[in-house]
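Next come the structures, one after another.
A short reminder: the numbers here are calculations on the coordinates, not readings from a lab. Keep in mind the model is a prediction, meaning the values are calculated, not measured. Cβ atoms are built from the backbone, for glycine too; each structure is taken alone.
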Structure 1
Amino acid sequence: MNKHLLLTTILLPAVMMAEAQVSVVIDAESDNFPISPYIYGKNGATSDQATPTNAADMLRMREAGLRFARMNNGNNATKYNWRRKLTCHPDWYKNVYPCNWDQSASDLQTELPGVQGMYAFQLIGKAAKTSAYNFNDWAYNQSQWGEWCSKPVCGGGELDAAGNLVKKGDASLYLEDWPADSTVGIYKHWRDELGLDMSQFQYWNMDNEFEMWPWTHSDVVEKNNDEVFEMMMQNYFATAKAIRAIDPSVKLCGPVAGSEWTWYTPADCQPTYKGKKYCWLEYFIMRCAEEEKATGVNMLDVLDIHFYPGDKTVANVLQAHRVLWDRDFVYPEANGVKTVNGGWDENQRKEYIFGRCQDWIDKYFGPNRGITFGISEYNNIESFSSSVTAVGYASFIGEGARHGMEYFTPWTWKNGMWETLHLFGRYAKDLNVSAVSSNENMLSAYTSISSDRDSMTIILVNRSENGAEKVNLTIGNFDAQDGKVETYQLANLPNSESFNSHTDNALQKGEAVVVSNTMSVEVPSLSVTAIVVPSVHTGVDGFAAQPVAVYPNPTTDVLYVSNDGTIKSVDIVNTSGVVVKTVNASADDDVTISVADLDKAVYLVRIRTAGGVKYSTVVVK
């Protein structure tokens, strides 16, 4: 049945009204750049095991608007052998088990053709070859789980009754050599032998958490040191070159760093390079930049990290998104960042990890390099209510959209997340819009606009635990229709799964009123509310009938913008909001823009005319 509920213009009873008010100022012509659809993602979509994904889960993914799926199973990808369809378990005695990426990729293309799938290239130099030497976990202790399960005993190893390692297994019995040409061979296998459309598999993790191999793959790497770090980087470089030779447009995503601690300090130690000690992410960025400059081969497209915050209170977990870009946020769980400069500095408590990485990218690669950011694993290790989970997840999606994040794929999926994904995926628009809140820490207004500028969506995320917030919104540089507009709200969610489909969920439908580009609404505590505001030009004859033609789209080398004599200039803007090209128009000639030197991505085309600013988007392939 349809669970949509009608709300009035005032979204809460008067007795629950908050005394404080939040002001939000929106500028529809500021901070415009494309929002990546791949921030609407998760880990896992189709099965690589004998049991297929069930129909109910498949329906949820389709109906919620899933656009990106990380399919490689994290640490289980490090020793995947696509030829034998086997992999090695990092947490279960290093035992080998069946794993079929051919199946999951084919099913993804058949069942979810609009979802981008991300798999992984292996960098450790070894891959699974046989399960004949698996440790007999049932005979040992009836397959009970414990810390002993991580011991490397596949291949004839032994444990004592207390779970201590008596004899390490012989990895050569169950692993085989796996050089760069083997790991990238899966791409040609899928393209040339299975006939898959590889445009659905453009993103590839460069292995997974390889700074943590002594903790996860100790059968191959027992301890980190400078020699091991060099091996890691050389394997990375060889693999990057090998896949670029096959398809230069592939998106390489690394280093897939595992945690707040290992963003800065890998297992055992930090690397020393040319006599200086570096934190892990700076070292990785620096080495990739050096190799790129030396060889001319693009080494990195997306800086990928994992984030498992340990915040234990609702108030803290709802601020965890500030770890990514907020340079003023003092993070209560700050730990690894205290080693950022090679020692231990108790005063280092501000993370802004993507801000730091951008600084390092600018330093070593140079400005405007075009490297974006992604989170391929996220999960708060504590459990909270569905409403808290929904609001926390909404904050990460919203900040990702606001800062041009490339993708976001939570590792663990909890109640409240399908609802949030559906709200954003269904109602958010294509282009980011500036929205400034007077109390950003407690209430954010993540705002977007359609590429033809006929509709705007304002998503209010209220992190307050203490009651409703009255929000006064002012919209600039957008001709909003006066009158009632639709709202869609998540609040007071049940602590069981409530999302089944687009028409069977907990989303509450209501109304707000726009008067002269202003609104006042009440939003309840711990809520996410989308307000869809149409333009006065929506449906007006002639308004959308004369768009500026931008062609070809997609393009590889040259872009043309049709000119009716009113165009003054054209800007090409990347997903970080940086203008990467500006061309002035002349007379009535179409504007010609060379894009051959741009990274393969989606760009905003901003066209300044005598009558105002127009927008379009283009894909450079």
Structure 2
Amino acid sequence: MVESFKKTFFITTPIYYVNDIPHIGHAYTTIIADAISRFKKLSGKDVFFLTGTDEHGQKVEKSAAEKGLKPIELADKVVFRFKNLWKTLNISYDYFIRTTQPLHEKGVQKIFQKLKEKGDIYKGIYKGYYCVSCENFLSKDVPIEEESFKTCPDCGKKAGVVSEECYFFKLAAYQKPLLEFYEQHPAFVRPQGRMNEVINFVRQGLKDLSITRTTVKWGIPVVDDSDHTIYVWFDALHNYLTGLGYDWDMKLFDKFWPATLHLIGKDILRFHAVFWPAFLIAAGFSLPQTVYGHGWWLKDKSKISKSKGNVLDPHIILNTFGADSLRYFLLREIPIGLDGNFSHEAFIHRVNSDLANDLGNLVQRTLTMIQSYFGGAIEEIDEENEGDKKIRLEFESVKENVYKYYEGYSLNKALEETWVYINSINRYLADNEPWKIARDKTKQKRLGRILYQAAAALKAISYFIFPVMPESAEKIWKYLGEEKPIQEELFTDLQFDNFKLGQKIQKPKPLFPRVNLEDFLKEEEDKSAQATKEDKMEYISFDEFKRMDLRAGEILKAEKVEGTQKLIKIEVDIGTEKRTMVAGIAEEYAPSDLVGKKLVVIINLKPAVIRGIESQAMLLAADVDGKAIIPFFIEDVPAGAKVR
């Protein structure tokens, strides 16, 4: 394993627009960044991981107006959702930048003024087509004709004609410097095919870029010319400087700049690989090492987006499976440079086959046998035979390959290599049949050796999957009796025989319960329908309202649903009988706090099977920024009382 010379590693995601709720596409980029960040820390790097939100521009202004909100009110609500999702997904970012923060606005204004004084920014008149959806001006090569709009070649939506005074950035002056930089740094854009796209685009010729608007007020004002607000892309791209401390913590900035890796979706490649380096060259900053344009997750062969109506809400999956299953699927299914089509069947197959069968069963049976046959601690083992030795030597090879793949951002290959090793250990146990050897008390040392090899391999496996599946990895690590936190052991220090004899094994719990596809699809359909209704007001008649049987219910029992993060199984007294219901409220309420409380429940909904439990009623709760708040009765209301 060869360490690169630079000891710091600065990784970024794009900052996400706040005109939309977080979806699988946003989660995908951020999970990639988190996995790479975690790996780099294991390899000994000093890492800074930046993410955040892009909060200015016409699109945000328009979305806020449609919802009857001020732009900052919309931004605050969506930022809460992003931060809440990143917490649920175990995203370990170092700083969350918001482009409405004064430190960002001040930094952008400072750089704008610097370029203006240098002569790289000048005032003029822009007339052409502008796409609000992309927040982008169409090429001036698109002729302005009689029609009032053109179709945007990037998103397919209407781009209308704008004509206004604005400031221009001399992008054309940087065509030659950019091409020279690309030639000297052929790996600046990855994958290689996207580097070729960028070079071809720049070679066709660059036009000066309009970078302010007078008709959009929701943005950063130009110093000494407040009629102009700074174009959202000039504003947004500079988050990579201001979020790192530019102009407010220069010690931090000098330590980590230039960026090692900008992770972006391929649809914003031009902004990051052409405009951004031109801005940096003009302002005198060093350029990033790599811009990686990853592929899209598709559904029904279209990019996942709210405008296409094919958004996949990650919370629905997370409520059932937890973070690690989703993280694993997104990073295992496709290389990060390619597109992938999201399939529920493929997802459930990965959960049931790779996670429940391959890894989950290996952990469960290995540690259970150590508990059963050795009281939880292997004290003595015999010498390795050839089969045992093969497991140890294979560890060395897998370790080398996993490191190489993580280092090269081939996350799917790192996982594939790990699963080859998992399957090897499963075959090793099947071939040696320790459950049979355990019947012969004279073969305890042989039995100890077999289970020692399996446990040592499991320690390595938990380490290999940690960047992608941190929660599951830490559980396995602790089940094995490891005292030092997993993230404190460097990759170079990981050795097969570091698993110590006499180490006390904890009793494991199932990591990945199997899930029935039909049950999950029904649950997702119900939750999606509920979310859709929340987004759109639908009026019902009084007669329809009277059909709902609302009752006061008293909670008799409550317990977490095994293998889930949010689900609680509740037994409720509705006066005439006791009912069972399943509710996704575990992040807001502890089961013990619910017992004895009285609340409103709907008792005539069609029962639904959730994680194998028939839910026969539904509680009512307020949705406060994604959190369920239950209105409990304060008065002594008898169970079963009608609610009207």
The highest value of relative contact order in percent (Cα under 8 Å, 6 or more apart) among the shown structures 1, 2 is in 1
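Starting from the value 5, 21, 28, 25, 16, 5, 0: which structure in 1, 2 was P(r) over Cα pairs in 10 Å bins from 0, in percent, for residues 252-603 alone calculated from?
Working: 1: 5, 21, 28, 25, 16, 5, 0; 2: 4, 18, 24, 22, 18, 10, 4, 0.
The read-out was computed on structure 1.
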If helix-only ellipticity at 222 nm (-39500 (n - 2.57) for each DSSP H run of 4 or more, over all residues; to 500) is calculated for 1, 2, the one returning -6000 is structure 1
With FRET efficiency 1/(1 + (r/R0)^6) of positions 52 and 500 (r between Cβ atoms, R0 = 41 Å, to 0.05) computed for every candidate in 1, 2, 0.45 is reproduced by structure 2
Matching 6.5 (distance in nm of label points 7 Å out along Cα→Cβ at positions 204 and 388, computed) against labels 1, 2 points to structure 2
Comparing 1, 2 on Rg/Rh (Cα atoms, Kirkwood Rh), for residues 244-419 alone, the highest sits with 2
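Taking FRET efficiency 1/(1 + (r/R0)^6) of positions 68 and 412 (r between Cβ atoms, R0 = 41 Å, to 0.05) as the quantity of interest, name the structure among 1, 2 where it is greatest. Spell out each step's value before the answer.
Working: 1: 1.00; 2: 0.40.
Going through 1, 2 one by one, FRET efficiency 1/(1 + (r/R0)^6) of positions 68 and 412 (r between Cβ atoms, R0 = 41 Å, to 0.05) is largest in 1.
Can you say which of 1, 2 returns 22 when percent of Cα pairs over 44 Å apart is computed?
On the way: 1: 22; 2: 32.
Going label by label, the one that fits is 1.
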Matching 4.6 (distance in nm of label points 7 Å out along Cα→Cβ at positions 212 and 548, computed) against labels 1, 2 points to structure 1
Comparing 1, 2 on distance in nm of label points 7 Å out along Cα→Cβ at positions 60 and 508, the highest sits with 2
